[in-house]
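All of the numbers you see were taken from the coordinates with simple rules; none came from a lab. No experiment lies behind these values; they were computed from the predicted model shown. Cβ atoms are built from the backbone, for glycine too; each structure is taken alone.
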Structure 1
């Protein structure tokens, strides 16, 4: 399937797991905004905590959005494949930049939702973040944009409360039903 998909959703919703599985199933290249930001932070000798990554990501979005998006696109793995799946979309301006860079091919924004109790349980099991930290992180303008503008811009909303495999099937069925080109 030759399609470009970008995934957004709240912290802990499972978007990375789902996006990787979708890329594998459709034979697309995959990358993550978060992994690129984390690598840039490491290269600059910065700590890789979520707050630092949020600040660095916001800086990249403000000061070099095209270069940031080109890096995510060009470094997607594997180096060959049909279409592109990008995880961790956090800004509407970056969605527009990705859409512009991939023209004439369409870019389909997908928003991954999940039952709040399931999301909190996943975050707790992951460790390293407590509810107070989560609330602070989610008050950042980036996360507010995810929960507002990107949710509204999504062409597909999927519920990842069950299993990632179930969510992948929802996405593949939607793509097929909407005649997204192979």
Structure 2
């Protein structure tokens, strides 16, 4: 028999959870008191409970050994607000990495611009303006995409008018720097 520190009732040892942190190896409060306290907290903090469930669901998707990329994509589609918030927090906590990534992209873009493409500068700017106007007109986000990526493990494209296209943002992000026409 053991006495619960919350309700002060003497109960059998199986009425307490195991906990190696205590001398006797059992929690100080009984299972009923702990569960009642937990239920009260959950009902008072529904937003935190929902976020926890979303995070634990995300962990289950990632832990899925078969088709984990598929599972992560499925989770992202089903929980866009969680994904957006997670990205926002990461960007806020890692400005140095964001700055380094942007600086690397600008440097790559400069190195990938041939001398003869400098004459196309106005036409390239017009393409970017056209993408912006298309976004404002349709409400769907459009990007100017490099058909052959500027920075890829297999190939380096050029930053010139012939290598640019206007593409929906979703398609461009999905494409990443991994695909291009007639790739080997």
If distance in nm of label points 7 Å out along Cα→Cβ at positions 27 and 131 is calculated from each of 1, 2, which structure is the one that comes out at 4.7? 1
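Can you say which of 1, 2 returns 1, 8, 17, 22, 22, 16, 10, 3, 1, 0 when P(r) over Cα pairs in 5 Å bins from 0, in percent is computed? Spell out each step's value before the answer.
Values: 1: 1, 8, 17, 22, 22, 16, 10, 3, 1, 0; 2: 1, 6, 9, 10, 11, 12, 10, 8, 6, 5, 4, 4, 5, 4, 3, 1, 1, 0.
Here the read-out was taken from 1.
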Distance in nm of label points 7 Å out along Cα→Cβ at positions 19 and 155 was computed and gave 1.7; which structure, 1, 2, did it come from? 1
Given that mean count of other Cβ atoms within 10 Å over residues 115-122, derived from a single structure, equals 11.2, which label among 1, 2 identifies that structure? 2
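Comparing relative contact order in percent (Cα under 8 Å, 6 or more apart) across structures 1, 2, which is largest? Each step should come with its number before you reach the end.
Details: 1: 36; 2: 11.
Ranking 1, 2 on relative contact order in percent (Cα under 8 Å, 6 or more apart), first place is 1.
With mean count of other Cβ atoms within 10 Å over residues 3-10 as the yardstick, tell me which of 1, 2 scores highest.
The maximum falls on structure 1.
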Distance in nm of label points 7 Å out along Cα→Cβ at positions 83 and 123: greatest across 1, 2 for structure 2
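To which of 1, 2 does the computed value -15500 (helix-only ellipticity at 222 nm (-39500 (n - 2.57) for each DSSP H run of 4 or more, over all residues; to 500)) belong? Can you show the working numbers first?
Details: 1: -15500; 2: -17500.
Checking each candidate, the match is 1.
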